1. A value of 15.7 was derived for Kirkwood radius over Cα pairs in Å; which structure in 1, 2 was it taken from?
2. Given that Rg/Rh (Cα atoms, Kirkwood Rh), for residues 28-75 alone, derived from a single structure, equals 1.18, which label among 1, 2 identifies that structure?
3. Comparing structures 1, 2 by relative contact order in percent (Cα under 8 Å, 6 or more apart), which one has the largest value?
Structure 1
Amino acid sequence: MKNKKKTDTIDCLKCRNQADCCRLGAWIDLEEAKKILSLGIKGDFFHLEIDKDFPSGYKVGTSYEDEPCVFQDADGLCRIHKVDYELKPVTCKEFPYEGDKIAPIADVLCVEHRSRMKKAKAAGKKR
């Protein structure tokens, strides 16, 4: 996050539904996927694609179609995170941000972001 105002920062630890952001999986760098697989963490990767925005030039998905992330346990927590937070994919650690902006998919997956949008919309109507 670059030069974010404190009011613009979303604190995921305050979220009551922390597993919601994992319900459609994520795109991660192929090299991150290889490290995760080398640890034997239960889960698969899908849809290998070329993507120059990722460091290796390739990305893979952590879900099939619109299914939840395959690394999400029954308790809603991430199996990768449970083993080693440092191995958690960058896109997962940074969500709901992409670079210094809120990710477009945050409108769908981020409870905190949606709540803020509703409050801002309601405040705008009161004016």
Structure 2
Amino acid sequence: MKILKFKNKQKFKYNKKILIKDLILFISVGIHQFEKLKKQRVNFNLEITTDPNIKPEIKTIVNYENIINDIKELTEKKHFELLENLSESIFDEIFKNKKIKKIKLKIEKLDIMKETKSVGIEVIKTKI
């Protein structure tokens, strides 16, 4: 009798993401004089794609608390005239972590236009 051995040929493709939703901070942002004088509420949403090949362990994961603290620190340091400048500063900081491959960032001013719930930008940046 011949014994057949079956090899497990299943292969998987992973896509791991860190999600940060509705991080609301009071920051100094905008081109108008009144925006330079008073901080305003700004909402941040991030979707961060990490290296799927890294095993999830305490030492290897991307810590969302660190990302939030980095954004807080950046926004406390200075005034940003444009949300686009702020987004590039956030990208520069977060991409220092080599495990991060892609960031989708949405930044919205919540109180600037009375006719809207929010106005803002969404930018996606990927390491090539």
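No lab work stands behind these numbers, since they all come straight from the coordinates. All values derive from a computational prediction rather than experimental measurement.
1. Numbers: 1: 15.7; 2: 16.7.
Source structure for this number: 1.
2. Details: 1: 0.98; 2: 1.18.
That value comes from structure 2.
3. Numbers: 1: 29; 2: 26.
Answer by largest value of relative contact order in percent (Cα under 8 Å, 6 or more apart): 1.
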